[in-house]
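Throughout, read-outs are computed from the coordinates displayed, never taken from laboratory work. As the structure is a prediction and not an experimental result, all values here were calculated from the model. Cβ atoms are built from the backbone, for glycine too; each structure is taken alone.
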Structure 1
C-alpha cells in the first residue's frame with residue numbers, strides 16, 4: 001500500500017460498479033480510470049457510450065434480477081448513472097450481499113418522486129414553487145385540471161411525479177384550448193402508473209443550478225452556482241460562475257445553503273444537482289433535485305480543479321474531496337440532435353479548437369432529434385473575454401450542425 005495515499009489505495013482495493021452505460025457513466029468510468037480504479041459497468045448494449053471505454057462490462061437489463069445479482073455479487077461499492085432505476089428489484093437482488101450503494105437505495109427511492117422532493121423542501125423551509133398534487137389514480141383529469149386552474153391561475157405547469165427529465169413528463173397549461181391535450185398528458189401518466197401534480201407558472205428571470213458534493217465522511221463542498229439556459233426544455237448552455245454574471249450575492253448564498261442543508265438532511269452522499277428559478281423579484285425557488293452527476297456540472301471537466309465525476313467517486317469512498325475551485329469565466333454548450341435529423345453519425349471533425357475549448361463526444365452512433373451527442377467546454381482566466389468565449393462555442397456548435405446536415 002502506498003501510505004502517502006491511503007484513501008486512494010483503499011478504494012483501488014475495492015471493487016467499484018456503475019449501474020448505467022450512457023454518457024454520465026462514460027465520464028464516471030473515465031474519471032475512475034484516471035484515479036487508477038477499474039470499474040465494472042452494467043450495460044444494456046456493448047456499444048453504449050460507457051461500454052466503449054470500460055474493459056469490464058456486464059451486458060444485461062437492470063430490471064433482470066438474475067443479471068443484477070451476478071453483477072452485484074462481485075462488487076463492494078455501486079454508484080448510479082441516474083435516478084430512473086427499479087429500486088425494489090435492485091434491493092431484492094442485493095439481499096445478503098455486502099455491497100454499498102451511494103446514494104443509498106432509500107435516498108434514491110425517495111428522490112425519484114418529485115412530490116417527495118417538494119415535501120422535504122417544505123419541511124426544511126427551503127422555498128420551492130407552489131404545487132397541487134392530483135389524486136392517484138386520477139379518474140377525472142378534466143375536472144381536476146379545471147379546479148387546479150382556479151387555484152393556480154390560468155397558466156400553470158403539469159408534471160409527472162416520476163420518470164420525467166429533459167422536458168419529458170412536463171406540460172404547460174396556457175389556456176382553455178390546452179385542456180384536451182392536458183387530459184391526454186394526465187392519461188399517459190395514469191397508464192405509466194405515475195401520479196401527476198401541478199405547479200404555479202413562474203415568470204422567472206433565469207434558471208440557476210448548483211452542484212454539491214457530500215462525502216460519507218461528512219465533508220461537504222460545492223461548485224460555484226451557474227446559469228442554465230434551456231431550449232425545448234433541454235439544457236443547452238451552462239454559464240458561470242453566476243456570481244460574475246450579475247447574480248447577486250444573497251441569491252448565491254441561498255443556493256449554497258439549500259444544497260448543503262438538503263445533502264445533510266436526507267442524507268445524500270456523492271455529487272448531486274439542484275435546479276432553481278430566480279424570480280424577477282430576486283427570490284430563489286427550487287425546481288428539482290437530481291441525486292447524481294449532472295449536465296449542469298459538465299463544465300467542471302475543464303474549468304475546475306477537480307471535476308464532478310472524480311469528486312463523486314471520492315465522496316462515496318470517504319476520500320478527501322478535491323477542490324471545486326473553478327476558473328473565473330467558463331461555459332458549456334450541449335451538442336443536441338436537431339429536430340429534422342435521425343441518422344448514423346461519427347465523431348465530428350471540428351476545426352482546430354482555440355485555446356480553452358474542449359470537445360467531449362459521447363460515442364453515440366445514432367443521432368435523434370433532441371438527443372445529447374456530446375458537449376463543448378470553454379474557460380478563460382480573463383472574465384472580459386467571456387463573450388468571445390461564448391461566441392467561439394456557438395460557432396463550433398454551428399459547425400457541427402452544418403456537418404451533420406450536409407452529410408444527411
Structure 2
C-alpha cells in the first residue's frame with residue numbers, strides 16, 4: 001500500500017522547470033551544432049526580415065527561426081522543400097516549446113554534393129590548378145571587359161549598372177551562357193574560350209546570382225575550372241553570395257563576393273579617376289611653370305650674352321678706347337707743345353741776352369768802318385775816317401778828328 005512521505009518535497013514552478021530544461025539543452029554540445037533534415041511547412045517571411053517555418057518528417061516537427069542577419073545568406077526555399085538546416089536547439093520559455101535557431105540552410109542532398117565538392121577540390125588543387133603563381137594582376141584601366149553570365153539574369157543588370165556608374169569608358173562584351181542546369185558548364189566553357197579567341201578583352205567577369213549548392217554546381221565542374229585557369233586574360237568570379245564558394249573561385253585570378261563586387265574589383269571608380277586627373281593636372285601645371293621659369297632664365301642669360309657679344313657693344317667699347325686714346329694724344333701733344341714752347345722761350349731768352357741790340361739798349365754802342373768792320377781799337381782809325389755808330393735807338397755817322405790809345 002502506498003505510504004505518502006512524512007515531509008512534503010519542494011515543488012518547481014513552470015518557469016523554473018522550463019528554464020532548467022533550457023539550460024540543460026543549451027549546455028549539450030551536440031544540440032548546439034546540429035544539422036536537422038526535414039520538409040519545410042508553415043513558412044512565414046514577415047516584414048521584419050526574419051524567417052519562421054516548421055521542419056517536419058512523418059513522425060515529428062520542430063519550429064525553426066532564422067534571424068534577419070542570417071536570412072540573406074540562405075537559399076530561396078519554399079514550403080514543401082526538402083532541406084537540411086544547421087543551428088542550435090533551445091527552448092522558448094514562454095510557450096515551453098523547443099525550437100531550432102537556424103544559421104545555414106542547404107537543399108536536401110547537398111551533403112553528398114559537398115563531399116563531392118571536397119574530393120574534386122583536393123584533386124584539382126593537387127594538380128596545381130589553384131596555385132598562386134598562376135594568378136595574374138588585374139589591369140588598372142581595362143578598355144574591353146568580357147562578361148560570362150545569363151543574358152536574362154539579375155546578375156547581368158547589377159554588373160552593367162555598376163560599370164556604368166563607376167567606369168563608363170570600357171567596352172562591354174557579353175558572352176551569354178546558362179549558369180544553372182545540365183548544359184550550363186559546357187556553355188560557360190565555350191563562352192570563356194570564345195571571348196579569349198574572338199574578342200581578346202582585358203579581363204573577364206564570370207558571374208551569377210545566389211542559389212543553393214545544387215544551383216551553383218556548374219561552377220564546380222572540372223572543365224569550367226580549367227577554362228578559367230587557362231584563360232589568356234585575368235578572370236574575376238562573382239558567383240552567389242559572400243558565403244558561397246565554388247571551385248571556379250579558387251581557379252580565378254580574383255574572387256569577388258557577388259556579381260556587383262566583381263564589377264567593382266574590375267574597374268576604378270569615377271571619383272578615383274577624377275582625383276587622379278586633378279593630381280595629374282597639378283603635376284602638369286607645376287612642370288609647365290618650372291619649365292617656363294627655366295626657359296625664361298635661359299632666355300635672360302642668352303640676352304645678356306648677346307648684349308655682351310653684340311657688335312654695338314664692341315663698337316661702343318672701341319669708341320670708348322678711341323676717345324681715351326684721343327684724349328691721351330691731345331694731352332701728349334699739348335705736353336709736347338708746352339715743352340717745345342718752353343724750349344723756344346728759353347732759346348729766345350738766351351738769344352735776347354746775346355742780341356747785340358740788347359746790349360746797345362743798355363747804353364752801349366757799336367762802331368763800324370765804312371766797310372762794316374767793327375772798330376775794336378783806336379789804332380784802327382785815323383783822322384778824317386768816316387765811321388758809323390750803332391746806338392740803342394738808331395745810328396750816327398761821324399768823321400774821326402783824331403784817335404788815341406790812351
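Distance in nm of label points 7 Å out along Cα→Cβ at positions 20 and 236 was computed and gave 6.0; which structure, 1, 2, did it come from? Label of the originating structure: 2.
Of the structures labelled 1, 2, which one yields 5.2 when distance in nm of label points 7 Å out along Cα→Cβ at positions 156 and 292 is computed from its coordinates?
Numbers: 1: 3.0; 2: 5.2.
Corresponding structure: 2.
For FRET efficiency 1/(1 + (r/R0)^6) of positions 108 and 276 (r between Cβ atoms, R0 = 30 Å, to 0.05), the calculated result is 0.05, so let me know which of 1, 2 that is.
Numbers: 1: 0.90; 2: 0.05.
Only structure 2 yields this read-out.
I have 0.20 for FRET efficiency 1/(1 + (r/R0)^6) of positions 188 and 380 (r between Cβ atoms, R0 = 35 Å, to 0.05), calculated from one of the structures 1, 2. Which structure is it? Derived from the structure labelled 1. A value of -13500 for helix-only ellipticity at 222 nm (-39500 (n - 2.57) for each DSSP H run of 4 or more, over all residues; to 500), calculated from one of 1, 2, originates in structure 2. Once relative contact order in percent (Cα under 8 Å, 6 or more apart) is evaluated on every structure in 1, 2, the highest one turns out to be 1. Assign the value 0.99, calculated as Cα Rg over 2.2 N^0.38 Å, to the correct structure from 1, 2. Going through each structure in turn, the value belongs to 1.
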